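Novice: Each in C-alpha cells, the structures are laid out below.
Every number here is computed from the coordinates shown, using simple stated rules; none is lab data. This is a predicted model, so every value here is computed, not measured. Cβ atoms are built from the backbone, for glycine too; each structure is taken alone.
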Structure P
C-alpha cells in the first residue's frame, strides 16, 4: 500500500513538473515568405521580420532612440572615425564566442552586398584595433552611420558559419540573437527555437514559428480559429471583426511606410516625365484610402512620411485632374494612350490597388494588364529591369537618408532600392549633402529639395502612408508594433 502511494506521488510530481515546463509556442502569420535568412542578402520586410529574431545588431533601436546592442558603447573619434566597444561573453548559436573578427567580417560583407550597400557605400575601412574594439572609417563625414548599424540588414554573423555554408548560408543562419534557426519549409513555415544562452536571458517563448499566409482574409481566419497567435498586416475589411472579437486585440498606429506605384524610367513610354505626371493626375488617392484601407491610411504628398526627419510638409497631395492628365499624355506623344503591364505580388492590398489603378487609368486611354508574381521572383525581375509599372512599399528608419537614398540615388539602381532606375544629378547632390552633413538644418533642407524634385519628375507615385497593424490573441503579452513594421518578439510571452 505504501509502495503504491509513493508510486502515485512520484507520477503526480512528474505530471505537475511536465505541466510547469510545457513548451510555449507562438505562431506568427505574415503575407510572404522570407527570401533569405542572410540579413544582408535582401532588404525586404518579410525576411527581416524573421532575421531580426536570429541576429543582434551592434546598435539597437527602441522607438526612435538608439541604444547599445552588441556594441556596449561607441565613440565618434573624428568626423571620419567611429570606434565601437564590443560586448564580451556573447555566444553564437553554434557555441562559438563572438569576436571582433566576426564583427569586421559582418560589416565588410554588408558593405559589399548589393541589397545593403546603399546604406554603407561611404564606409572606407572596417578593422579591429584590439580584442574588444572595432573601428569604422568613412570616406567622408557620414551622419546616419550609427543609425544604419541598427538596420536589420546589418545583423552580426559568424564568419565561420558563413564560410562553411557558402552559398547555402541563407538557409542555415547562425546568429547571437534570442532565437535559433530550426527548420524552413519554403512557402509554408520557418521554425525557430529559444536560445538558452542569449546574453539578455532566455526568451519566454520556447518555439517561434513564422507561417506564410498570403491571403489577408486567411490570416484573419487563422487568428480567429487560434491557428496563429499573431497576424501582421490585417486587412482593413477585417479590422472591426478583430477589434470586436472577445479573444483578440487589434493593434494599430501610424508608421513610416510609403506604398507606391513605380515606373521603369528607362523604358518607353515611362522614360518621359509627362507620361508619369499624366498617370499621377489620373489617380484619385482618397478613393484608395476609402476603398482599400477603409481610412487606415493617409494619402501621400511625398515619399517621406511625416514622422521621418526631413519630411517636406510644404508639398500637397496631388488632386485628380483628368483633363490635365490627357493634356500631358498628348504633349508626350500619346494622345490615345497606350498599353502597359503593372506588376504586383500576391498581396490583397496591392492587388486591389492594381485594380483601382487599372480602372482609373482607363479614363485617359491607358490599358493596364495586371500581372501577379511570386515574391522572390518579383524582386529579382524588378532588379533585372524587366518591368513597366509595379506596386511596392518602402519602410525606412526615422531618417530622411533611409527614406530616400536607397530609393532615389542613381548609385542604387536595382536591388539596392532604386527599382525605378531613376537618375537625376541634382537629386543625387541633395541626397549626398543630406548624408554627409552633420548639421540638422542643412540635412533637412537637402531632403526637402530632393522631395520637391521627385514629386515633379514622378519616378514613382507615393500613394499612401498606411498605418501599421497586427491582430493578436489576448493571451499574448509584451508584443508592441514597431515603427518599421518589423516586430521584436523577444519581449513576448504567452499566458
Structure Q
C-alpha cells in the first residue's frame, strides 16, 4: 500500500500555504512579540489587534504557521477541558486556603465551582471561534455536528456512565450531553458492536490547517507582522533572540506547546522539565464512495471517539475521507520532536486496524499518515503564566485538547498582561504548577509502560468481557496522573 507519510499533515498538504516569503524582522520595538505561530499565538495576535489597533505586533515561527500541533490535530473544536478536573479543583482549594487574595483565591469560588466556570468559558469559546470564522470569512470546513464517544464493551459502557457523572459534577448541563442507546448510536454512525454512547452537541469539526492559515491571512491584512522560518533561541525581558536577529518588545508571549523546550530563559511555567512532547499519530483515507457513506451513516460529520484506554479520535472530512488518530509510538527518548511527522509503519498498521474494528466491512486505502507533538505536563493539566516584572507570558500543556483551549488561553494571556482582574484570570489553570517530569531513562520507561499497560487492559477487557474497568487500567491511570 502506497501512501504519503509525513510532510507535517494531510490538512497542511491540502491547504495552500501563504505566498509570502519570510517577512523582515521589525527593527522598531514591538508592543507584543509572540513566539509560536500556532493557534495560541494567532488568537493572541487577533484579540490584541481587536483591543489595540495601534499596537505593533509580531509573530515569529521556526518553520511556518500551523507547523506544530495546530496544523496536525484531529480537528475537534470540542468541549473537552485541557486537564484533570479533580487536580484543578484541589489546587484551587489549596490556593484559597493559603492565599485568598491571589488571582484564583480572590474569585471566591471553591474548587468545583472554579472548574465549572472553566468549563463554561470553554463552551463560550466554541461559539466565539465559529463567530470569528463567520465574521472574518474563514472557511475551515467547520460544521457543528457534535462529538460522540462510543462504547463497544460493557467496561466501556461503565466508563461512559462515570464520564457522564463527572461531567454533570463539573459543569455540563442536560443540554450539553445526551446518553444514546445502541440503536440511537448506530443510527448516527454504524460502528460495529456499539452498545451505547455519549453525544455532545456543542463540538464542531474543522480543518485545522484552514483555520490557522485563515487566521494568518486575517492578521496580515490587519497589519500584524508574521516572520516564518525564524527560530527563537534565548528569551529575556523585552528581547527575543532568533536565527535572523533580535526582536524587542514590551511584552512577549511564548506559545510553543510541545516545542517549549526549544527556547531558553528564565521563563514562567517552563523552568526545568515541566512540559514534554508526546506524539499522536493520524491517518486519512482516500475519499469514500457515496454508497459506503450510506451504509456507515455519519451524515452529521460528528467527531468520533471511543472508550478504549488506547483511545481513538476521528472525523468525517469535508471531502468524504475518514481521518483517525491515536497514540501509537507516544514518546521519543530525551523528548525528541517529530520533525516532519513521518509515522512508523507499525503505527500506521495499528491505526488502520482500529479503523477496521469500527467498520469491519469497510474497504479503504490510506492516503496520508502523519504525527505531531502534544505538550504534556506531569499531571496532564494546562497552565497559563505571566511574569509582570519580565512581562513574559506562557501558555502550555493542552495534552491534546487544545483546539478550543488555545482560544481561551490567548484571551486569558491578554487579560493577565493587562494587569486587570477578570473572570478569565481567576480560572484554575492560571499559575497551575504541574510538577516536574522524571529524568531519563525513567521518563521514557514510564510513558512507554503506561501505554503498554493500557493496551494490555483493552485486550483483557475484550477477552474476558469485563463489565468494569480493569484494575490494571486503573493502576495505569494513577501512574500517569490521569485518574479523576
Structure R
C-alpha cells in the first residue's frame, strides 16, 4: 500500500519538530531583542492581503510554512513573555509545562469521563490535591479528606465563575422547590434570584450572570476598593424585604484594576448568616497562597463554598490552566451532569470532569501542572512569586521618591498602579507616551482617577528591567514637565492629592 500524506509527515516529524523546538528555544533566549508590540503601521485586516483568499488544495512544504512564522506570525505578535510587557496581568511560560502541552496534543484524547481516558481524571485529582495541600486550603476542598469536596482544571477564571454560579443557582432552586409549603415553580424562583459583587470585580461575573439569567447587584467598593460590607448587608436586606432571593456573592483576592483584596472574613460571615454561596475569585493573586507569608489576605477562606485561581499567571504555567475548588462536588454534578447513554459509567460515584464545564471534551491540562511541579520544584516556583512581589515593591519605592507621582493603593502580588499627582490629563499623557516606547502598559480608571497599571509581567523580568522602566518614566515625565504650560499641575505634593 502506498504511503499517504500523513505517513510522509510522520517520517518528517522528528526533523521538523526539532527545528520547531529549536525556534521556540531561540525565541525565548532572544525575546529581549523583539519590540514588545507590533509596528503601529499594522492595522486591523492587515493579514488578509498577505494570505490567499482560499485554502490550498495541494500540500505545501514545511519549509514554506516555517518561513510564515517570520513573515506572518511574528510581525503581529505582542510578546507577552517579554520583560518589557506589563499589560493586563502576566501569563506564564515554562519549558516543563510546555512539555505537558506537547504531550496533551500528541495523545489527542478527549477525556470527558474516566472511562474515556482514565489517566486524565486520575492525574487531575492528584494535581488538585497537591496544590490544595501546598496552599494549606481547608480540608473540605481536598479529595483526600473525603469530606465531599475537590478541585478541577478549567480554561479560565471566567469559566470557573460561570460554573459555580450555575451550581449555586441550581442548588438554591432545588432547595426551594423541595419545600412544598412555598408552592414555587422553577422560573418563579429563577426570576427572583439575586447575586452580589463589587464594582471592582472582573467583567466575567457580569457575563456569567447574563448567561445564567441571574440579576446582579453591583456593590460600590470602599475607599480601599474592597467590596463594601455594610452596603452588601443593606442590599441583601432590601432584596429580602422586596420578596427577592439572595443566593450568591463573588468576592476578590486581587481585583483586575488594582489587585485589591476583599475582606473575606466579614463577607463570609454575612454569607453564612443569609445562606449565600460565597465564591472567591483569586485569578491573579491566588498564587500568593503558596507562600505562607502572604496568606493574611486569605483569612476567611474556610467560609467559602468555592475558590479559583490561575496557575497560568504567577505560577508561570503555560496558558491555559485555571484551577477551581468546591466544597461539595455533588452540587456541581447536579447542575451540569449529563445522563446520555453513551456517557454512562460503570463507576457511578467517581469524579467525571465533563460535569465541571460547559463543553464535553477537555484537554490533558494536568500534565502541565505535573511537569511544572516535578521538574522545577515548589521551592523554585515560590521563589519566582516572591521575586515578582519584590520587584513591584522596588518600583513602588522608586516612584515614591518623585513628588510628581503618586501610588494611591497598596502594591500587591507584583502589581502596582500609579499616576501623575493630581492630574488625570497628565497621567493620560504619560501613559500614551510610555506606550510609544518599547514597553507595554495598560490603564484603568478607579473612582474617577486615571491610573497606569504596572504588573511585573514576565518571569524573565529582573531588577535591571525595572530600572530601565523607571528611567523611561522619569525621562518622559521630565519632557512633559518642560512642555507643560501649567507647571504647578505636575509638581503638586502628594499631601494635597486627596
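Novice: Taking 14.4 as the value of mean count of other Cβ atoms within 10 Å over residues 315-322 derived from one of the structures shown (P, Q, R), identify that structure.
Specialist: P
Novice: Ranked on mean count of other Cβ atoms within 10 Å over residues 51-58, which label among P, Q, R comes first with the largest value?
Specialist: Values: P: 25.4; Q: 15.0; R: 6.5.
Once mean count of other Cβ atoms within 10 Å over residues 51-58 is worked out for each structure, P has the highest.
Novice: Moving on. 60, 31, 28 is what came out when Cα extents along the principal axes in Å, for residues 115-258 alone was calculated for one structure; which of P, Q, R is it?
Specialist: Source structure: Q.
Novice: Mean count of other Cβ atoms within 10 Å over residues 163-170 computed as 12.8: which structure among P, Q, R? Let's see the in-between values first.
Specialist: Working: P: 12.8; Q: 15.4; R: 24.5.
Derived from the structure labelled P.
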